[in-house]
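Following are the structures in question.
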Structure I
C-alpha cells in the first residue's frame, strides 16, 4: 500500500509598505513564565494543520513556497513579521532606524535561544543574511536576489547590527520581514554543514522539530525555552492531504484544526458543520500562467501571447469556478502591494481577436502546447486549468495538462524546465513590487528565467534604489505597461485564502498566507 494510502487509512481511523525612513520603533512582546514541562499545562495536546502538498524543504532559505513557509514559520523566526492586518511589527529585532541613505541600525531582542541552546545575537543576523546570498551552497538559498542591495553587515555589539546597502534602498525592512528575514543557527550549520537544515531544522520558534515522515506528516513539539508567549499546544502536526474532500472530512470529524484551500462551493458545508467554521482573506498571491518567452516555439511570439490573453475568460472563471471569491489581476501585483497601478486594464475576452492574432503570427490553425500544473497545490486549481484548456481549444490551441507532485514541480521550476505554459501562484510577502519582479521577471530571477528584457531589468534595478515614493510609482507604472504589452505572464486572479478552522481554537489568517502557530489560542 502506498504511503499516501496508508496516511488516508490512518486519517480515517484516528482522532503596507514601510516607508523609506523608518523611525525607531520598539515593540516588546510579553513573555509568560515557563513552568516545568508537564502535559497538563497545555490546553490542547495536538494541533493538526492539513495542506494540499508536502513541504519541499525544511531549510527556510532554500525554499520559500507557501507550503514550506507555513511549516518553517513554526520552527524559525524573522526579524520582523506581519500581523493579521498586514502591518509590519518587530519580532527578533526590537527596533530599526535609518541612520543615513545607506545605513540601517537594528537593535535585537535579548535572551533568545535556538532549539539547540545556541544564542541568537548579532553574529546570527550577519551569518543569516550572508548565507541567504551564498550561491556556493547546494542547493542554493532562494533569497539572494532579495538581498542584492545589501553591501555589508557590521556587528557593533552582541545585540546591535548595522546593515550597509550599496545604495539607497527604500524597502530594507520589507526584506527582513516574514520568510525573507528568517534567522538560522550559525554554529549548528558550521558543525553539521548547510544541508543539515533540509531535514533537521533548528530555529528559535515556538515549536521544535521532532520528525518528518515524507508525504505523511511533520511533527513539531512546543519549545520549552521559547522567549515569547508560551504555547498552549503541546504538539503541532502538519499533514499533506491533496484531496479536498479528505481535508474537509478530517475537519468535520475533529481530526484536523486548520485545513487550507477550502473550495468556495464547500464553504456552506464547513460553515454549517458541528466542529468547523470558515475564515477567509484575499491573499497576496497572484495566480497566473508563466509564458516561456525564451524557448523556441509559438510562445516566443508576442502576438501569440496576446492571443492567449484574449482567449481566456478570467471573469467567468472567477464567477463560475471560484464562486465569486478572488479578484482579477492585471499584471503581476495585487492592489495591496506598493507599485500597483489602477491605470493598467486587463485584456478583454475576445476569441475573434485571439484567432486573428494567431493567424497574424503564423498559426491560423493553432498549435499544441503543454500546460504544466502542480497537483493539489492551489484552490480549485485543476478545475481552473481544465477550463482554460477548454477556452484555448475554442481558438484552435490544444493545451495538454501535465500534472506533477508539488516537490517535483518546484524542482522543475527551479531548474527552468517548464515548457510553454506553467500554472503557478506568486505570493507577495513584501507587499512591494520589487519582490515579484525580482523573483519572476528580472533576467536572472531566482524563480524565473522565462523572460529577458533589458529595459525591464533596468527599471527593476532603478526601482530598487529610488527612495522617493512618487518616483518609484512612475517606474512601476512603466514596468506594468511593459508586462501588459509583452505578456510574459497571463494574469488570472488574486487568490482567496479560505480556511476551515476548528471551533476549539481562535485564529485569523493574514494576507501573506503565513500561518503563525503561536497566534493560535485554544477555546476549549
Structure II
C-alpha cells in the first residue's frame, strides 16, 4: 500500500511540475533524488547521494569549485580565522609519543607549568602514548571549547612518577608570519605562510619593529604561500603602494567589476622591496606580488608562481556544509589575469610536474608566453605576462645539487626530523651552556660524526640501504637541516629561518640584488 502511495505522490509531483511549466534542470534533479530515495530497491543514504551529486556537478566546472562537509568546513576555516580552542602546545609525534616542543607563550599549558620536553601519555582516561593513535585523533582529544577542562598525565625527564595537570582550554592564536628578523644592519626579512584574518595586523607589528631596528630594505618571503583571504592581500598591498594605485579588480559572468585601490597611508611606501616567490605561491600571494610588480614598486625574485586567478564565494548550506563556488576572475593593475588554463583538469593538476619535466624549474629560457599575454607595467612600461602565474623579474633555478635518492628516503621517513628532536631533548642544557647566544651557535655549531652515524644507523633499521657517495653529496643539506631544526627547538622559528635562508638560493639572489646595483638597474625610472 505504501509503495502505491509513494507512486501516487510521485505522479502528482510530476503532474504538478508539468502543469506549472517547471520543466527545468533543477526540478529534474529534485525529481531524480525523490525517486531514488523513495522507490529504489535498497535503502539509500539520502545525504550521501545528494553530496555525491553536488561533488560531481562541481567537478565539471573548475579545479577550485569544491564542496566541503561540516567537519571539513571547520578544519578549513581554522587556519584562516587565526585561532582555535585548545591547550596551547607546539608538539611533535616521536615514536608514538606526543613530545611538547614548546608551550604557547601565555597559553593555558604554560600557565599550569607544562614545559618543553614533556611527553603527554594520557588525555583524560585515554592512553595516547605507544598505541599508534593517529595525530588527528590526539588533536581531537586535546582541543575543545574554550573554558572546558582536560586532564593530562605527563612524563618529564628527571621525574620518577607521572605528573598530573588539569588544563583549562582557551583560544589559541594561529600565526601567519613564520619569521621576522634583521638580515643585516639595513635589511629586514618577513616570511608569510598564509593570508589570514590576522595577517595584516601581524605584519604591521613586525614591520614597525624592524623599522625601529634600522630597516631600510625589506625582503618579503611568499615562497610556498598558497594564499587565503583576498582582503588580507589588499591590506598588505596598501602598505607598499601610493594613494589611488589600483591593487586588484575582479569581474565575472554575473559579477560586476569591483576595484580596490591603495589609500596612500602605508608604512613602507619608500625603500627597497624584494618579494620572493616560487611555484607554490598562489592566489592572494599572486595578488600582492602582481600589484607590486605592476606598479614597479619592487623586484620579484624566484620562479613562476602557481597561477590561480579565480575568486571563490563561500555558499553556506543548512547542515553546516559549504560550497566554494568560483564566481569571478581577478586581474592585476595592468589588466593581467594570471589564471592558468583549466579546460583539462588532469593536465591542470599535473602542471608543476610538467614544468619540471620540460626544464622550466632549471632554465628560464624554457618558458614561453604568447604575445597575446603581453602587458606593460604602470610606471616604467616593463613587459610582464599574464595567463599562468607571475613571472619573476629575476629567475632563480631550483637547486637540486645537494639532493640524492638516499637523502630523500631518510627525509621522507622522518629520520632526520625525529633524531633531531631526541638530540635536542638530550642536549638542550649543554648547548645553551656552550654557546653564549644564537649568533654564537649559528657561527660555530656543526653536527658531529657520531650523530651522522646515528642517523645512518636509524636509516639502516628502517630498511634504507646505505650509500656513502649519495650521503656525501647531501651532507651540506643534512648539516643545514639538522642545525636549523636544533635552533628551532631551542629558540624559535626566526632562528630556524636564519639558518635555512643562508642556503636558500632565492634569498641569496635577493641580497645580491640589494647590494650590487641590480635593484636600481631593474627599476631605473626609464621607459623600456
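Points worth noting:
- Computing helix-only ellipticity at 222 nm (-39500 (n - 2.57) for each DSSP H run of 4 or more, over all residues; to 500) across structures I, II gives -7500 for structure I.
- Value 23.8, calculated as Kirkwood radius over Cα pairs in Å, assigned to which of I, II: I
- Structure responsible for 22.2, with Kirkwood radius over Cα pairs in Å, for residues 89-384 alone calculated and labels I, II on offer: II
- Which of I, II yields 5.2 [distance in nm of label points 7 Å out along Cα→Cβ at positions 73 and 465, calculated]: II
- For Rg and Dmax of the Cα atoms in Å, for residues 321-408 alone computed as 16.5, 49, the structure of I, II it came from: II
- At a computed 40, 26, 14 (Cα extents along the principal axes in Å, for residues 225-272 alone), which of I, II: II
Read-outs throughout are calculated quantities, based only on the coordinates presented, and are distinct from any laboratory measurement. Keep in mind that what you see is a predicted model, and the values were worked out from it rather than measured. Cβ atoms are built from the backbone, for glycine too; each structure is taken alone.
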